[in-house]
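The data blocks that follow each hold one structure.
Just so it is clear, none of the values below were taken in a lab; they were calculated from the coordinates. This is a predicted model, so every value here is computed, not measured. Cβ atoms are built from the backbone, for glycine too; each structure is taken alone.
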Structure I
């Protein structure tokens, strides 16, 4: 098994504008005889899942997806060195894709986690690439990057185009180079009522 999840910590790398988490012990075994803590953080940080309600108030929230939506066979598309992820590029890489499988867009940004370079330019989908994924009914799109949009966007066009469909986006995947090209993913968020996104524990298994 592979753990593909970045740890949440007070000094973790954060998307520009997101405040740092606060992880505070309310009680400790040494002082109080038991441990209990308070965690305060935004829900779109670290390895997390976006639901359609991230951009559409009438979309599905994470708790409205069946549990099977978070467990998928996934195909890796190696996008390293590519500026734009187009339909032609995806077609060439996904010859064995079957409708209902997830797609992992490997950008190479995982190498820079914890460094400012993580937010530098990385490969992103262009509109016909999004059309390709939607046409093939891809239910889960995964990236080892901060976002499916460029990090300097103010309009988030790719999020809008993708999340108007009932699919899930997993961002900030902690990629492991020993991962096979095709694998099974289990990406489980907390079950929070009407959640528009949530940190998730993401693991992979061989198919």
Structure II
């Protein structure tokens, strides 16, 4: 049984079980309230599922792609919660959760702000029910998708305003069941943060 979190777009928190399915899911579409709502949503998802934290076997987290500020809120919350209950963190590519369950070729698109979008192309679903990522994740201008994505016309476009944490958790369960590798523990920002450290101490004249 997993607590699952994604803040790559809006904020979504869920509790899932491989056998029982989705036990609870809460969604906040506002992309500027991640830090404000994440704690309450974690508590609410656990309460709706009617489970104790000791029932959890891990915490699944969407690793993006997503904007820096929002994405790091969910990742930090997942890591802190997992550390507090002594359970592992299970990283999942957020776009894989959007593609979960789609058997036809789809192009997942999410808002990257700054007049750009994140994209990932999927050719379908494998025999274990996991999405097959053909290319991406990538970052481009919305008007450049057709020239950026190979075989663009063959994909059905899916624009996601929120990534379902329940799907994050179900993908994580299937990855574990079929001994597939999880996503990298590094967040998929796909661009540098707005603020960077200077190369050295500031010179004073």
Structure III
């Protein structure tokens, strides 16, 4: 696997042909698939839930990178873990305090699933410093979560080196929002080692070229 992990977001895929879209992403060289779960409360949109993850698990061997943009994430850890998620990333902002976030991380790991924590653009990276030695992945949002196709927020990318300097060496620092062939280079140069791209890949005429242009 290449050093940078590309995780295409199915939020921008053709849901009428989802298995084919995921297969094409795999053929393009993507090792992960990013699954955006939105509840209409934590973020304004509603997307997909457990049944889609369960169906995807039967349809692909790719790593299912599930991003929970939902309130009360602890209520949904078991269903999404049982459905076949390999990684469950929840939002720090969905927790009441650090101890709540630590409890969610412990719950995720109790199912043998990797744990990730995500922060919105307005959240300072220092807020999650106590969690960095407990999670496998940190997801830095470079757009406001809830919608696809937004413009990359450059200021948010500056959180990447701050997190990298304070996290264990093997942590995955993932970036989601406005990722394309130009913004990907900004993020990786700052220390990111995983990139989520939705519309840039799934709206491209050649998924393989799109994926390769992100490295």
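Name the one structure among I, II, III that Rg and Dmax of the Cα atoms in Å of 17.5, 67 was derived from. For Rg and Dmax of the Cα atoms in Å, the value 17.5, 67 is produced by structure II. Which structure, out of I, II, III, was mean count of other Cβ atoms within 10 Å over residues 96-103 calculated from, if the result is 13.2? Corresponding structure: III.
Among the shown structures I, II, III, from which was the value 3.6 of distance in nm of label points 7 Å out along Cα→Cβ at positions 80 and 144 calculated? It was calculated from structure II. Using the calculated result 32 for relative contact order in percent (Cα under 8 Å, 6 or more apart), pick out the matching structure from I, II, III. Checking each candidate, the match is I.
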